Structure 1
Amino acid sequence: MKLRAVGDPVNIVCMRWGTRHPVLYVNKLYQMVQRRLKKPFNFYCITDEADELLPGILKIPMPEMHIASDQAFVDWCKLGVFSPEMPFKGQVLFLDLDVVLLDNIDCFFQYKGQFRIIESWSQPGKGVGDAAVFCFDAGKHHGIFEAYMQDPRDIMTSYDSVQHFLSVAVGQGRLHYWPNTWCRSFKRHCLSKWLRFREASFPYAAKILVFQGNPKPHHAIEGSWPGLLPARMKPVSWLESYWSEAPRMTHKRRRAS
């Protein structure tokens with residue numbers, strides 16, 4: 001039996017709405033967290049469809065967000081994690097469904113009292129976070145949700161993305177970034193321009209690998225890329241061992257620089 005450290009549980013939260021991600025992605029994330037987190041934890045999925053989720057995943061109904069139909073594809077639903085209706089207590093680590101955990105993630109909970117997020121790879125130095133992985137203390141940021149709910153249409157037209165609004169709402173001086181090696185982008189940090197002939201490189205020292213748009217993890221494992229011509233890429237053989245239920249570790253970790 002796997003022993004876990006004693007103490008108050010931390011919270012892992014993900015969201016699934018619509019058909020963007022299959023239920024498999026929630027279950028995979030839960031299984032990765034079980035392998036990669038030693039702290040006791042609660043795993044929540046905020047969702048509009050709770051069927052076929054694994055036992056142990058706590059389901060929360062999607063809060064009413066007043067998202068206009070022409071904005072439904074945008075990740076504005078993420079702001080629901082700050083709703084006063086959420087049952088979390090203590091630290092909350094939000095994870096996108098299309099991330100892959102490569103190493104232990106206990107370290108993401110060492111910054112109690114701070115709002116931590118990835119610094120945007122596309123807007124470095126601009127005070128904007130990437131909301132694929134962020135951590136906060138429950139109950140301290142209800143104002144973010146309330147500010148959005150006052151005029152959702154105005155917020156969505158005034159900000160180019162949910163992460164831009166989120167970064168401004170948290171406030172400069174209170175927005176802190178993860179060490180830059182902890183979270184890596186599959187597209188930016190792993191892919192070669194010769195993607196049809198050269199396998200994506202392993203992001204040594206990374207703890208979480210983020211997939212933005214396409215390809216998704218299952219596409220990368222298969223060697224496919226929807227919407228790209230040609231739609232083939234070299235299959236990423238090492239990725240399946242981290243995303244599967246029973247990982248076979250084949251990479252020795254390198255010390256972060």
Structure 2
Amino acid sequence: MPALFSAALHPQVVHFTIVLAIVGVAFRLVSLAGRPAFASPAAATLLILAALSAVVSTRTGTAAHGPVERIPGVRSAVGEHEEAGERAQIVLLALGVVELVGLGLSRSRKVRMVHAVSALVGLVAVFAVYEAGEHGGKLVYAYAGGVGTRSGDPKDVEHLLLAGLYEQAMTERAAGRPQQAADLITEAATRFPNDTEVRLLAAESLLLDSKNPQGAVDALKQVQVPEQNRFLGFRRATLLADAYQAAGQKDLAIAELESVVKTFPNPRLQRRIDELKKN
């Protein structure tokens with residue numbers, strides 16, 4: 001089981017902090033109207049928990065930063081996220097203290113003033129949490145910070161590599177650089193020779209990037225998909241049909257699609273068959 005401040009726990013814990021803070025502040029704002037009666041104690045509970053959760057979030061985030069900031073070009077993004085997270089922690093801790101004061105003055109007339117202060121501090125806290133989340137999202141989704149490295153499992157790094165090769169290949173294809181796309185997909189196929197989806201991707205690249213329909217047909221004939229895997233069956237059949245059609249073998253394209261439709265009836269594939277027969 002991961003330790004309390006393990007880097008692997010950061011994504012889970014930080015989302016608790018975000019939800020506790022936002023919902024807690026919402027309850028505190030509602031409680032200023034005096035009703036419903038449960039709004040004030042609910043706000044106090046949620047915001048005190050948010051303060052505690054913020055400490056765990058910051059500690060786990062600090063533990064996660066080491067491996068991430070060693071990725072070339074990521075250090076500045078890590079620093080921005082860390083600073084934003086520390087600011088959010090400070091504000092949430094201050095908010096938790098205000099709520100504790102409010103609990104201590106629950107029978108005093110001053111409690112309404114304390115709750116008003118809490119609401120104001122809470123709005124600042126929500127903004128701080130949003131800023132930390134925005135920087136965290138940028139770090140993960142723009143720089144792949146922590147993606148594939150969080151768990152320490154080498155398999156996750158392989159997933160990251162495959163995703164990078166695929167996404168870059170799609171970028172190259174969209175930019176009109178088919179040879180670069182083909183090279184990247186060939187690299188993926190070399191590294192993951194037993195992955196059925198990668199083999200299908202490589203066959204598709206032969207058809208789309210290398211303009212080699214017969215090569216795609218030959219490659220697809222070597223790919224065996226599980227009989228009950230509908231998705232892979234459809235993908236292999238449609239790729240084979242595309243390759244046969246591009247090679248001028250319309251009858252074989254129709255036969256391939258019909259063989260799949262018999263097992264897995266599909267309106268889209270049936271329309272494709274009908275269109276091929278008309279033409």
Structure 3
Amino acid sequence: MIPIDAQTMREVAPRFSGELAERQAVIIAAVGEALVPTLQEYDISTRLRIAHFLGQTCHEAAGFRTTEEFASGDAYEGRKDLGNTQNGDGRRYKGRGLLQLTGRANYRALGKVLKVDLENEPERAADPVLSLRIACEYWKNRNINAPCDRDDLITVTRLINGGLNGLDDRRDRTSRAKTAIIRIEGLMLGGSATDGERPVLHRGSKGDAVVNLQLALRKLGFMLSVDGDFGAGTEVAVARLQREQRLDIDGIVGPGTWVALDKAAKPKK
């Protein structure tokens with residue numbers, strides 16, 4: 001299991017100030033301690049599964065700054081499809097959790113699974129650690145690991161949201177999670193920035209392989225952003241590496257440039 005923690009969550013989340021930052025810090029600290037054992041229990045244990053989970057929960061929890069929806073819950077009043085049959089059920093069973101649990105029926109059903117009386121104590125669903133487990137149960141019930149394995153952000157989002165609301169932010173948070181996880185994997189491998197995937201990369205390329213390239217270049221002292229987007233800055237750094245290694249200077253990372261990158265990264269004896 002990749003040793004993700006509160007720091008990983010901070011790398012994924014936006015920054016706030018004042019009371020919002022304080023609330024975010026409380027949630028991240030509590031959830032961070034429980035991340036590894038809880039996600040492992042639900043087999044959310046690969047790079048892609050973890051990245052999508054962190055990206056989606058970060059968006060749904062407003063940057064990890066709340067475990068309770070901001071709206072009053074009045075919109076759910078009388079919603080029999082949610083089991084809201086008594087006066088006040090809309091507010092009582094409003095959305096709570098990293099992936100919001102909504103409606104009396106859902107509180108009752110999930111409470112039975114988790115052996116917590118959420119129907120009579122619905123506020124407990126907002127507890128950060130319990131909200132993590134609630135999210136994992138939702139993830140399991142919807143079989144969201146499957147589209148994660150395909151890196152299918154669209155399907156993951158539809159399974160969580162029912163539509164594609166906030167897709168750009170979900171994509172950005174998931175990308176940040178991938179970058180954070182790759183950083184951790186690099187440390188686990190003794191600082192190696194690459195993971196064995198060696199595609200040809202060029203300007204316009206995007207994804208994890210570009211992140212690996214950018215991490216390796218940064219390790220060599222090139223100052224560029226690690227954003228998974230092969231833009232002008234990355235192209236200039238590659239060209240400079242090629243010049244230093246006496247390769248054809250084309251800004252394209254092919255087999256020869258990958259080998260040169262590995263060679264440059266080795267400590268000099």
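Quick one: mean count of other Cβ atoms within 10 Å over residues 48-55 came out at 25.4 when computed from one of 1, 2, 3, so which one is it? Derived from the structure labelled 3. Among candidates 1, 2, 3, the computation of helix-only ellipticity at 222 nm (-39500 (n - 2.57) for each DSSP H run of 4 or more, over all residues; to 500) that gave -5500 used structure 1. Given a value of 21.7, 76 for Rg and Dmax of the Cα atoms in Å, calculated from one of 1, 2, 3, which structure does it belong to? Of the structures listed, the value fits 3. Given -0.41, -0.49 as the derived value for log10 I(q)/I(0) by the Debye sum over Cα atoms at q = 0.10, 0.11 Å⁻¹, for residues 88-199 alone, which of the supplied structures 1, 2, 3 does it correspond to? Corresponding structure: 3.
Throughout, read-outs are computed from the coordinates displayed, never taken from laboratory work. Here the structure is a predicted model, which means the values were calculated and not measured. Cβ atoms are built from the backbone, for glycine too; each structure is taken alone.
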